[in-house]
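Scrolling down, you'll hit the structures one after another.
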Structure P
Amino acid sequence: MLDIVAISISMTAVLAYLNHRFIRLPTTIGVMATSLGVTFLLVVLDGLGWNLLGFVHRLKLAEAGFLHSVDFSQLLLQGMLSLLLFAGAMHVDFARLANYRWQVLALAIVSTSVSTAVVGVAIWLLLPLLDMRLSLPYCLVFGALISPTDPIAVMGILRSAGAPRNLEIVITGESLFNDGVGVVLFSLMLALATSGDAPSVSSASLVLLREAGGGIAFGWVLGYALYRLLASVDHYQIEVLLTLAAVLGGYSLASHLEVSGPLAMVIAGVMTGNRSREHAMSETTRHYVDMFWELIDEILNALLFVLIGMQALIVPFTSRMILAGVAAYVIALAARLLTVGAPIAFLRRAAGLPRGSWLVLTWGGLRGGISVALALSLPSGDAREVILAMTYLVVMASIFGQGLTIGRIVRKSVCQGEAAQPMQTDART
């Protein structure tokens, strides 16, 4: 275990340095691009027989062995995800989020659910045209894991592009909450695919209510308990430790209670970043808590995207799977436009968002590590290989294609319109 941690951190540090020093892409995208480039270079050189006295082949085998020794799905879903979601939620302004609560909840629950169905059915109809087969339940599994968006990849880019605060809060809130909703839908669809028994609408609704509603309620209890503990002591080392214990212990307890850990971490993070930060921490404690969680966020983000880039070495690719992946990306983007972009375009004024928000919300819906981790958690078989290949290609196209251009989209479609016609909605906040 110590060797795995040492190798992971060392690789991440070197690639982050190279990106910052020479490539200068946003950190998450840059380290993944570098990791993916190194992996691709090893595969090409090894395939051409340019082994450089056997060094390339040994290095490729070493990377493959390292990846097989790391359970990426468990590492993310049971380890890193709780920390990343809590750290991201701490930056959310609760007052602004409350003003846009219905927009966020509609996008996180309704749009994610509809997108799961749209993507699943479209993939089910498309794959036979490529001489590939997946059952409808497994296509819905793919729809559930690819529909949630990744708050990690887009938050920093939106801030650097100067996106209006109300639009930023909607995108961030949706991404944080739809991760939890997507994991619940994935579990339901996977149970259908593996058991063959379709759950009734009432039973599925009860599961969704128990996991999602229970996760929100548990997150509130956890956040309130943490608030009371922080308010009773003024010692920044202990208070930082209490926040870390709440996240790791709370996420583990949520899994035993069979409620949504991701949603619980989002609620607890929002409460800690607002009520606890304002009323239960001294200025010194705020400084150290903010610095600690910012470092956790940056380090784990970089590590996550390095591992995503390296996963290309063990993902099964064929020409048909590549075509299916390209088609899946188009379908996922079209589903995002249909379930998020179109409603926002028609209801923009009612939603209190600036002109051009529909385009930013559509194009800013990046897919990331959670989708890959869920695909890797599937049971072995032909369905897993097809879904994994499609998922990986969608994530790559999303992060590189959309991630590198979302800033330009924000500046052209929203910020210019804001300069020409100042918004009035912030008066509510």
Structure Q
Amino acid sequence: MSAERTNWAGNLTYAATLIHTPASVEELQELVARTGRIRALGSRHSFSDVADTTGELVSVAGLPPPVDVDAAARTVTVAAGLRYGDVAEELHRQGWALHNLGSLPHISVAGAVATATHGSGDGNGNLATAVAGLHLVRADGELVTLRRDDPDFDGAVVALGALGVVVAVTLDVVPAFEVRQVVYDDLPLRTVAERFDEIFAAAYSVSVFTDWASGTARGWVKHRVEDGDGWTPDPHWLGARLADGARNPVPGMPAANATEQQDVAGPWYDRLPHFRLEFTPSSGAELQSEYLVPRDHAVEAFGALARLAGRIAPLLHISEIRTVAADDLWLSSSYGRDVAGFHFTWKQDPDGVGPVLAEIERALAPYDARPHWGKLFTVDPGQVRERYPRLADFRRLRGAYDPDGRFGNAFLDRYIG
């Protein structure tokens, strides 16, 4: 059992007084079967209360950590509690890769999948879209496996922990590849608005960072290296300047904490994330929010946020804009539509941030924005439910897997019903 009862940023103290860390799947099955109310806890990187419970919490970080590649099927099965950074290094050693990674390699596989956490790239689905199979313990303690050909699979992948405790995940893999990463300074915000599609189509993965107040942004361009590739970064791309040294996405943080830039080719797992696994990610003392808007409305949403720059900037560390491809996962924030994600890394000032979130949400409401499940948001629960067309199907699935609400919590009561 663990005595640590806060999330990664320290903004949330879990209501649960017991946090179990079973050492085997059998021990976990017995625990789930005998416990009245229980929730799975990942790497504690959620800023919302999505993982909290008034019952007991269980971490799967203590389970055996296999990384088993099936080369013929092009899949890998990994322990649910492993961090993406640990999985990636072993995969690369065996000549394989995942299609994409999030900003932080520190997050656990199951937790990121359950909340539809994502990286960036016009053609890249979120991390959950790589899931080919789930192995989970249901409320009755039974271990079950779900695969893509199961009829309810698309409802079970992004499930917010509502169906059971995931113990292992099978992921699609691709042959290992290299990435060249460059950063551009002083990209005009007006250019981001005017040439949004061109900017985000410029490479395999593109992020734009801004403080909203300076009138400029930084462009992080991650180019996938192919055989015979002759790509050369433009030193004055769209009016921006190629950075003359390493940068950290968060102003004031050491550049050494960020993955290598300046057009040096390197393995996918050490370029697609923004932060290195061996350092504390981001700023540490922070809060985070994110809203995902249909790609068709991205420029309008960008303009609405720019008009709030005076309210946003004083509370902000940095804001990131990314794109994510559409998917078919029922509770995914990119279900049924390509999206642009507007992410905010806030100073750790909950009283100041709360009212600004409400203003942002009002500004984005006309564009059908979906908040990231694991971040902070204040959107009316009814509005959140309206933005997920398969919610009734998910409720049915939840009833079949957890008829007594053993995996329920206040978050699910509010937003799933």
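What follows draws every value from the coordinates through simple rules; no lab data is involved. As the structure is a computational prediction, the values presented were derived from the model and not from experiment. Cβ atoms are built from the backbone, for glycine too; each structure is taken alone.
Some notes on this structure:
- When FRET efficiency 1/(1 + (r/R0)^6) of positions 356 and 380 (r between Cβ atoms, R0 = 25 Å, to 0.05) is calculated for each of structures P, Q, structure Q gives the greatest result.
- When relative contact order in percent (Cα under 8 Å, 6 or more apart) is calculated for each of structures P, Q, structure P comes out greatest.
- Once Rg/Rh (Cα atoms, Kirkwood Rh), for residues 164-347 alone is computed for every structure in P, Q, the highest value turns out to be that of P.
- Structure from which -22000 was derived, helix-only ellipticity at 222 nm (-39500 (n - 2.57) for each DSSP H run of 4 or more, over all residues; to 500), options P, Q: P
- P(r) over Cα pairs in 20 Å bins from 0, in percent from the coordinates reads 26, 59, 15, 0; which among P, Q: P
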